[in-house]
Structure P
């Protein structure tokens with residue numbers, strides 16, 4: 001890519017080493033409510049937005065709590081990790097500093113809710129690099145739809161052809177590609193079984209942000 005004027009970053013698994021936080025939270029939540037999860041419950045909710053997950057629990061398990069109450073409960077289960085534990089992935093601070101120095105405008109597009117996002121990015125020192133944070137909850141759509149990327153791109157004010165989307169999850173890479181973005185696939189351990197598919201679909205792939213210069217080669 002010769003020109004990058006805007007960059008849209010996923011957070012979990014891309015900027016932060018945090019995907020492990022969510023791997024069993026669906027089943028953990030259901031058991032906390034005295035319910036036995038269906039087989040494959042974690043896999044079923046793995047790529048859902050918070051609102052989608054809450055709706056799924058209401059429909060599949062008959063929970064009568066509001067979607068917002070379920071979302072609040074889920075957030076409380078993981079907030080300690082975001083407030084005190086999760087770290088930036090290798091090379092991320094240096095890469096963001098380099099992009100900022102080159103005048104690239106940057107924002108975050110994530111399925112995690114805003115208070116946790118802001119807390120984690122502030123603690124890890126990454127928040128000042130981003131002009132905005134877009135969440136699936138705020139946009140009203142999961143990453144199975146391109147809404148969040150389009151909103152982020154409009155905010156950045158760069159053409160789609162000059163905007164790079166950084167994602168670690170295959171389904172999100174697919175969505176961004178279908179929307180016409182240049183997509184950088186970022187390796188994450190928890191998505192390793194789909195890495196070959198990500199490599200085939202994304203415009204470029206990096207194992208860590210120490211390889212950020214490859215975007216221009």
Structure Q
């Protein structure tokens with residue numbers, strides 16, 4: 001296992017590997033909503049190729065199941081707004097959203113069925129790319145005593161990148177699970193992961209994360 005502060009002096013950065021500590025780990029699932037992932041969601045209906053994002057469904061389901069099994073807190077985020085007034089500048093970058101999509105209270109806003117979401121999980125409502133901006137995500141992570149935070153969901157180069165970077169700013173240790181994140185522009189996926197890897201977090205493969213999650217003790221919740 002690489003030391004998180006280690007460097008051999010040959011490059012100005014070093015890859016890290018942060019262990020999943022019992023009682024100090026959480027899973028954040030970024031925006032796994034119908035409008036992004038469903039064949040009848042707003043993105044697909046608007047002609048956006050959602051295949052790369054849909055490839056995350058199985059990995060997300062596996063991560064959520066493993067987290068629930070070991071009592072790791074699962075936090076779901078949903079991105080949306082009422083209309084153009086509260087959507088922010090992003091709204092002007094996506095003209096196909098002007099007629100609908102990502103609207104709070106709609107079917108498209110809801111978490112895709114079959115991912116394993118439970119009523120007693122945590123849910124964060126966000127209106128900007130970072131799930132920390134004007135939300136209680138930091139408060140929830142502090143409440144569950146998280147230090148290391150696993151990230152999966154969509155989109156790799158947008159909300160996943162922004163939220164994992166903001167986690168770093170708040171001294172959490174972000175780990176992005178490579179096979180469990182996707183985007184509408186697949187050619188940006190690998191560059192986004194490389195930016196995360198050398199800039200502010202760890203990028204780890206799905207099998208390694210699942211193995212480490214499944215090895216955690218059942219006392220992982222740290223409740224009480």
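Computed from the coordinates by the stated procedures, all read-outs in this text should not be read as laboratory data. The shown structure was predicted, so the numbers you read here are calculated from the model rather than taken from an experiment. Cβ atoms are built from the backbone, for glycine too; each structure is taken alone.
Which structure, out of P, Q, was distance in nm of label points 7 Å out along Cα→Cβ at positions 63 and 175 derived from, given a value of 2.0? Among P, Q, the structure yielding 2.0 for distance in nm of label points 7 Å out along Cα→Cβ at positions 63 and 175 is P. So distance in nm of label points 7 Å out along Cα→Cβ at positions 167 and 183, computed for just one structure, reads 0.4; which one of P, Q is that? Attributed to the structure labelled P. As an exercise: distance in nm of label points 7 Å out along Cα→Cβ at positions 47 and 135, calculated from one structure in P, Q, equals 2.2. Which structure is it? This value belongs to structure P.
Out of P, Q, choose the structure whose coordinates give mean count of other Cβ atoms within 10 Å over residues 39-46 equal to 17.8 when calculated. Considering all the candidates, the number was obtained from Q. Each of P, Q could give volume of the Cα convex hull per residue in Å³, but the derived value 108 comes from P. Taking mean count of other Cβ atoms within 10 Å over residues 151-158 as the criterion, the highest value among P, Q goes to Q. Here helix-only ellipticity at 222 nm (-39500 (n - 2.57) for each DSSP H run of 4 or more, over all residues; to 500) was derived from just one of the structures P, Q, and that gives -7500; the source is Q.
Given a value of 0.95 for FRET efficiency 1/(1 + (r/R0)^6) of positions 119 and 191 (r between Cβ atoms, R0 = 41 Å, to 0.05), calculated from one of P, Q, which structure does it belong to? Working through the options, I get structure P.
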